[in-house]
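Enquirer: Alright, structures below, take your time with them.
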Structure P
Amino acid sequence: MNDSLPDLPPDLGRLRTVETFLVLALKRVRAEIAQQQRRAAQNQRAVDARPPAPDWLIERLPSGRTTYVHAGECWAAGKRSEGISREEALRALADGTEACPVCTPDTALGFREA
């Protein structure tokens with residue numbers, strides 16, 4: 001057995017000191033593991049509590065004028081985009097708001113301009 005652990009001291013007093021150190025170190029490691037698990041659970045709860053992404057977006061200029069209708073997951077949607085319902089998206093397209101050329105929500109909505 002001594003061949004596998006040659007670094008251990010030969011006397012009982014120092015072995016007890018090493019044991020105490022290792023017990024304290026193990027407690028610290030277990031406390032850190034528990035803290036990391038709590039953080040991970042908290043982060044997962046925050047992710048689970050997020051509202052779902054909207055199905056449709058409307059992008060507006062700072063003036064408030066609409067520029068594009070987007071599908072909800074469109075990467076081209078700008079910062080000034082907000083979620084809208086399917087009916088609002090269809091109404092915006094009918095009122096002349098352009099469909100995003102990247103995600104083509106008019107096709108996904110089945111919108112046909114008359």
Structure Q
Amino acid sequence: MSTEILSAVLDAWKAAVDAHQPERVAEIFTEDAIFQGLHPYSVGRESVAAYYDSQPRGMTADYRIVETRRLAEDVVLGYASVDFAFTDRPTLPVHLSVVVRRAGDRWLIAHYQVSRL
């Protein structure tokens with residue numbers, strides 16, 4: 001069940017990233033989400049939208065879920081490998097850890113951290 005929850009959230013995230021719709025990406029995060037891309041961390045939807053707005057058009061994200069854990073009834077931890085592809089440079093492989101939390105009838109990203117190994 002936790003894999004299905006995480007897949008639904010990451011599918012929505014991927015669709016918004018691939019379409020270069022930063023506001024739509026931000027809607028997938030909680031209002032107080034901790035966000036760590038490959039730049040210094042930030043907090044909140046506004047900073048998530050700004051981060052994705054700064055990404056080049058044509059960037060796409062392909063992910064593969066590696067592990068999930070149901071930490072509580074309303075909380076899922078996920079670990080994924082993500083390939084960010086670009087039109088003008090090599091693909092960037094990263095590792096992504098997320099915590100998703102149920103908010104009403106939706107699951108939203110409360111913590112997002114990317115790392116390169």
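Values in this text are rule-based calculations from the coordinates and carry no lab data. Computed from a predicted structure; not experimentally measured. Cβ atoms are built from the backbone, for glycine too; each structure is taken alone.
Enquirer: Taking FRET efficiency 1/(1 + (r/R0)^6) of positions 14 and 38 (r between Cβ atoms, R0 = 41 Å, to 0.05) as the criterion, which structure among P, Q has the greatest value?
Expert: Evaluating FRET efficiency 1/(1 + (r/R0)^6) of positions 14 and 38 (r between Cβ atoms, R0 = 41 Å, to 0.05) on every structure, the highest lands on Q.
Enquirer: Continuing with the same structure: If relative contact order in percent (Cα under 8 Å, 6 or more apart) is calculated from each of P, Q, which structure is the one that comes out at 25?
Expert: Traced to structure Q.
Enquirer: Can you spot which of P, Q the value 4.5 was calculated from, given it is mean projected area of the Cα convex hull in nm², for residues 46-93 alone?
Expert: Details: P: 3.8; Q: 4.5.
Checking each candidate, the match is Q.
Enquirer: For mean count of other Cβ atoms within 10 Å over residues 70-77, the calculated result is 17.0, so let me know which of P, Q that is.
Expert: P
Enquirer: Given a computed value of 10.0 for mean count of other Cβ atoms within 10 Å over residues 30-37, which structure among P, Q does it belong to?
Expert: Values: P: 10.0; Q: 17.0.
Considering all the candidates, the number was obtained from P.
Enquirer: Here helix-only ellipticity at 222 nm (-39500 (n - 2.57) for each DSSP H run of 4 or more, over all residues; to 500) was calculated and came to -8000; which of the structures P, Q was it taken from?
Expert: This value belongs to structure Q.
Enquirer: Taking mean count of other Cβ atoms within 10 Å over residues 54-61 from the coordinates of each of P, Q, which one would give 13.5? Kindly include the intermediate steps, with their values, before the conclusion.
Expert: Working: P: 18.8; Q: 13.5.
Computing mean count of other Cβ atoms within 10 Å over residues 54-61 on every structure in P, Q gives 13.5 only for Q.
Enquirer: Still on this structure: Can you say which of P, Q returns 13.2, 43 when Rg and Dmax of the Cα atoms in Å is computed? Each step should come with its number before you reach the end.
Expert: Values: P: 30.3, 94; Q: 13.2, 43.
Derived from Q, not from the others.
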